[in-house]
1. Of the structures labelled 1, 2, one was used to calculate FRET efficiency 1/(1 + (r/R0)^6) of positions 26 and 146 (r between Cβ atoms, R0 = 41 Å, to 0.05), giving 0.30. Name it.
2. Using relative contact order in percent (Cα under 8 Å, 6 or more apart), single out the structure from 1, 2 with the greatest value.
3. Please compute Kirkwood radius over Cα pairs in Å for structures 1, 2 and give me the label with the greatest value.
4. Among the shown structures 1, 2, from which was the value 2.9 of distance in nm of label points 7 Å out along Cα→Cβ at positions 162 and 178 calculated?
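Each reported figure results from applying straightforward, stated rules to the coordinates on display, with no laboratory input. As the structure is a computational prediction, the values presented were derived from the model and not from experiment. Cβ atoms are built from the backbone, for glycine too; each structure is taken alone.
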Structure 1
Amino acid sequence: MYKPSIYDRISARREALEEEARLAKLAEAAKAAEPQPEAEPVPVALQEVASGFTFGGFNLQFPGGFRFRDIQTTLEHEGEAVSLNIRRRDVRAGQTLEQLFESAIQALRELNPQMRVIRQRDCHVAGSPAKALDFHFKAGHEPRHGRLVGALVPVDGSDMPQWLDIACVIDPTSSGMSHWLAEFDRMLDGLALR
């Protein structure tokens, strides 16, 4: 019968402790690598304040009581045109995000009958649940890519939310526009920070 020496027992104990430490470190790394659930965003409310915008360093402020309902503008990004449309509308009782987003898609289809949907997904705008749609269409013979994002957002001092949709259209063949949609998403993420 073999009886291990004291040195064999010390060596086995040391190896067991090292293995235990290695397994604990692996378990800790696995736990740290597990995705943590994201906190539910807190919706930011529209405020009934005077509207205005900054244009080339000039700040155009409208008198109180005026508010934007539609903004249609063309921006220039790296020498390329970006069409940007922003709309806000009152919501009737019982209207849902899905219904209002479908109405916005239908309005796009009326303007661009050959519109092709690329993808539709859920997202957030200013902390409120939203829907996004990527689509293609032709302006004459030129291809265009668009993104529409719509949300029901709360309004300060009101029980009824408002519909807010923001859309952009770009030339997808332009190399200067290759990062625009990521910039557009960052711009929308920034709405919640103000």
Structure 2
Amino acid sequence: MDRRRERKLWWLSLCALPLLLAAVYFTGAWRNIGEFMRRTELSARPIMADQAYAGAVWQVQKVRLIGDGRDANTKLPGQMRILILRLNAMAKEDIGDRWTQCSLTLTDDRGRRWQPVNVILSANIDRQLDPKAPRVDGCNAIAYRPPVAGNTVLMEEKFIVPADAAPSLVARLSFASTRPEAITLPLSLP
């Protein structure tokens, strides 16, 4: 009798295994979809002058395109260029933790998108261009020292982009606290 019961439980557990695997798969997929929606920018709007976003007024302070040999000794192969983008943010209120998971990307009129270069490559570019210049923090680094109301902070990111995309590039900025909404800042490159 015990053997028969063991066999019955064994078959029952074997039949339950696909249901448990399906439940685990569904739960993981549901979490991934939620995370994707939380990180995805669904709408982007141009920012107007003196309009606050994430508690600050944003403006492009400086855009520099390097790699054709004209303004620096750096010459990149083919049509690739280094774009250095510096943003200025004037805090209208205490920022706190509203700038976590910062995302600053470049997009062009064809829908292509570029992410910033990594921190190590960014530091190497800084050292090569001007070793004595003070380093400006990137998008995610400023979240560790958020400004208080009335203070200004600089943010700088570097991108490697094709030269033909430069005239139509637009910066796109968002934070975890503002997604799915993002803002766009025109770069006005020639």
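1. 1
2. With respect to relative contact order in percent (Cα under 8 Å, 6 or more apart), the highest-scoring structure among 1, 2 is 2.
3. When Kirkwood radius over Cα pairs in Å is calculated for 1, 2, structure 1 comes out on top.
4. Numbers: 1: 3.9; 2: 2.9.
Here the read-out was taken from 2.
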